[in-house]
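Each structure below appears as C-alpha cells.
Each value in this text was obtained by applying a stated rule to the coordinates, not by laboratory testing. If you're wondering where the values come from, they're calculated on a predicted model, not measured in any experiment. Cβ atoms are built from the backbone, for glycine too; each structure is taken alone.
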Structure P
Amino acid sequence: MMTKMKIRESGMPEDHLWEKFFDIKLIFKKLEINNKIESLVDFGFGYGTFSVPAAEIISGKVIALDLENEMINYLREKIDKRNVKNIDIIKRDFIDQGSDLPNNSIDYVMLFNILHHDQPKVLLKEAYKILKLQGKLGIIHWNYDPTTPRGPPLAIRPKPENLISLATQIGFVNPILFDLKPFHYGILMKKEKLNR
C-alpha cells in the first residue's frame with residue numbers, strides 16, 4: 001500500500017548511479033551550505049545524497065525527514081558507515097502533518113528534487129514556517145529539458161520561474177537562480193519576516 005506522501009515518480013536509480021548526476025561541492029557552494037549553518041532540514045532525503053555531506057560540513061545538526069522505511073534504513077546504514085553523528089532521522093508524513101519542528105527555529109531548509117510533488121506550496125509554506133529570520137531556502141531540481149538522463153516526467157517537472165513565483169507568494173525574498181550543470185538548476189532564497 002502506498003503512503004499518502006509518496007512523491008511522484010522521479011526516475012531515481014540506484015544510489016551509486018544517482019550520486020553521479022550531482023556536483024555536490026558546486027551545489028553547496030552556490031546554495032551557501034557551509035559551516036556557518038547550525039541547523040539544516042532536508043525534506044525527503046532519499047538516499048541521503050545531500051544530508052550526509054551537509055552534516056559533514058555544517059557546524060550543527062541535520063534533521064532528515066522522510067516517510068519511506070527503505071530510505072530511512074538506507075540512510076541509517078550510510079551514516080553508520082561514515083561515522084556521521086549529527087543527523088537526526090525522523091519518519092514523518094510532512095505533507096499531511098508538517099514537520100513538527102518549532103516555528104522560526106531552523107537556519108537552512110533543503111528542498112532538493114522534491115518539488116515535483118503535487119503540493120509544492122505545502123512544502124514551501126512549511127519551510128517558511130520553520131526557518132529563522134534570515135534563514136535560507138535552497139532548492140534544486142532537474143532542468144526542464146527532455147534530454148536530462150533522469151528526473152520526473154516533464155509534465156510534472158517544475159520550471160524554476162514557477163517555483164520562484166510560488167515561493168515569493170509565500171514570503172521568500174531575494175531569489176537567486178543558478179545553473180548547476182549539467183542537469184540541474186538551483187534557487188537560493190531568504191526569509192525576512194517572522195511568522196505571526
Structure Q
Amino acid sequence: MYYNGKGTEKNLKRAFHWFQKAAENGMEEAIYVLAMCCTDGEGTDINLEKAFYWYQKAAENGNNEAMFNLATYYKDGKGTDMNLEKAFYWYQKAAESGINEAMNNLAAYYYSGIGTKKNLEKALHWYQKAAENGNEIAMFKLAMYYENGEGVEKNLEKTFYWYQKAAENGIKEAMFNLAICYDNGKGTEKNIEKAFHWYQKA
C-alpha cells in the first residue's frame with residue numbers, strides 16, 4: 001500500500017518499516033522485497049551488507065530470484081567477501097529452479113572451471129537449457145560449441161541454427177558468423193544475398 005501508493009500516499013520509508021517488520025516475522029515475500037529496498041535505496045539508505053543478509057534469508061527460503069542475486073553478490077563481493085564456490089552453488093540452485101540467466105552463468109562456470117571443476121558436458125547441458133529458454137548469449141555459445149566440437153561432436157547444421165537464433169536476437173558476433181555460414185555454405189546452402197544481408201547487419 002505505502003510502497004505503490006494504493007489507497008494512500010506513496011511513502012517508501014513507511015513501506016520499508018512495514019516490510020522490515022514483516023520480514024523479521026518471517027514473511028517470505030517481504031524478506032525478498034526488503035533485500036531489494038536495501039539494494040536500491042528505496043525507503044532506506046543503500047546498504048549492500050543488509051541486502052546480502054536478506055537475499056540470503058530469502059534464498060534459503062526457496063526464493064529463486066534471491067538465489068540468483070545472492071550468487072551475484074558472492075561473485076562480485078558485494079555486501080560480503082567474494083566467494084566463487086558459493087556463487088557457483090547459488091547459481092546452480094537458481095538454474096535448477098528455472099532462472100534463465102543463472103543457467104547461462106552456471107554453464108560459463110562449468111566451462112571455465114570457476115567455483116567448480118571444469119566440465120564441458122555440464123557446460124553444454126546448461127547452455128542448451130538457457131538457449132532453449134531464450135537466452136541469446138547461450139545461443140551464441142552453443143553455436144561455438146558445435147562449430148569447434150568442444151565437449152560435443154562438430155555439427156555445422158546446429159552451428160548454423162544457433163548462430164541464426166543468436167543473430168535474430170541481436171548478437172552482433174553471431175550476425176557476422178551467420179554471414180560467414182551463408183557465404184561458405186556452412187551448415188546451410190550457400191546464399192550470397194543472405195550473407196550480404198547479415199554482413200551489413202553486423
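Please compute mean count of other Cβ atoms within 10 Å over residues 40-47 for structures P, Q and give me the label with the greatest value.
Largest one: structure P.
Who wins on distance in nm of label points 7 Å out along Cα→Cβ at positions 24 and 112 among P, Q, i.e. which is largest?
Q
Here distance in nm of label points 7 Å out along Cα→Cβ at positions 72 and 176 was calculated and came to 3.6; which of the structures P, Q was it taken from?
Source structure for this number: P.
helix-only ellipticity at 222 nm (-39500 (n - 2.57) for each DSSP H run of 4 or more, over all residues; to 500) was computed and gave -8000; which structure, P, Q, did it come from?
Corresponding structure: P.
Work out the source of 42, 20, 12 here, i.e. which of P, Q gives that when semi-axes √(5λ) of the Cα gyration tensor in Å is computed. Could you put the intermediate results ahead of the total?
Numbers: P: 21, 21, 17; Q: 42, 20, 12.
This figure was derived from Q.
Starting from the value 21: which structure in P, Q was relative contact order in percent (Cα under 8 Å, 6 or more apart) calculated from?
That value comes from structure P.
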